[in-house]
Each structure stands twice: as structure tokens, then as C-alpha cells.
Structure 1
């Protein structure tokens, strides 16, 4: 069974919204190369600046937990939400 990585999840969300990488990067006001590194799992989005992650979430109209996959971050999001 294949693991769903953060990059694969991000790419699937982007594609489900009908956006290319460059379109999402422009909509989120981030560098398209940075987005590409997240989608290819060359860089872990959990280590990105919160502002960058939120820009992507706003552009994709999704929640943080829709793109972040690591357990520690998901636990912190749940604790923050109370």
C-alpha cells in the first residue's frame, strides 16, 4: 500500500481545484519552485513558515490538516483548536 505523502496530498488538492503549479503559486503569492519542492517531497511543508502554509490553504480553500500529514503537527493543530 502506497503512503500518501504531504506532497502527494498537496498535489491532489491542487489538481482537484483545477490549478497548475504556476496558477496555485501565483494565487498563493509564493514561488512556483518552492511549491514544486513541496509537491515532490524534496522539502517538508511542515517546516515552512506558517504564513506560507496559510497562503496555500487560503488559495486552495482547505484546512491546515488537509495538507499537513505529520502526526506532531496534526496533534498540535488539534490541541490548538481545543
Structure 2
């Protein structure tokens, strides 16, 4: 599973990345977590509002900081 946290590196984006890593750890899943900071790359992926989470190429959340539980639900249904 490939998880991309998308955002310019603001505190909201960093909080989202931290929550994603926590959710992956709690679920015990094998996932590659990356952070995309480049605005050109963000636009290419179709993200309008940050922070966003993209799982295997699909935007799952955008414009809010999801909780660890929300992320776990997203990841559980994306397997």
C-alpha cells in the first residue's frame, strides 16, 4: 500500500503525517508513507485543499486533519 500525505509542510500537514504513521503502526500494515511538498506535484495529483491523504493513487481526504481512527478506517477499507 502506498500512502501519500500531501501538503506544503505546514503544521496541519505535519500533524496529518504523524497521524498516518500512527494509524499504520496501530494497524500493523505494510505501507510506504511519503510526503509530497512540491506544489506542482500536488496539483498533478488533483489535490485542491491540503492536507490531503492519497492511498494507492486515490484521494481519500482533503482539506482537514483526520483523526487516527478516521485514517485507520480509510486504510482498512483500502486494502
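Read-outs throughout are calculated quantities, based only on the coordinates presented, and are distinct from any laboratory measurement. Everything numeric in this text was worked out from a predicted model, so none of it was measured. Cβ atoms are built from the backbone, for glycine too; each structure is taken alone.
Assuming 32 is relative contact order in percent (Cα under 8 Å, 6 or more apart) as calculated from a single structure, say which of 1, 2 it is. That value comes from structure 1. Computing helix-only ellipticity at 222 nm (-39500 (n - 2.57) for each DSSP H run of 4 or more, over all residues; to 500) gives -12500 for which of 1, 2? Derived from 2, not from the others.
For which of the structures 1, 2 does the calculation of distance in nm of label points 7 Å out along Cα→Cβ at positions 29 and 53 return 2.0? Structure of origin is 1.
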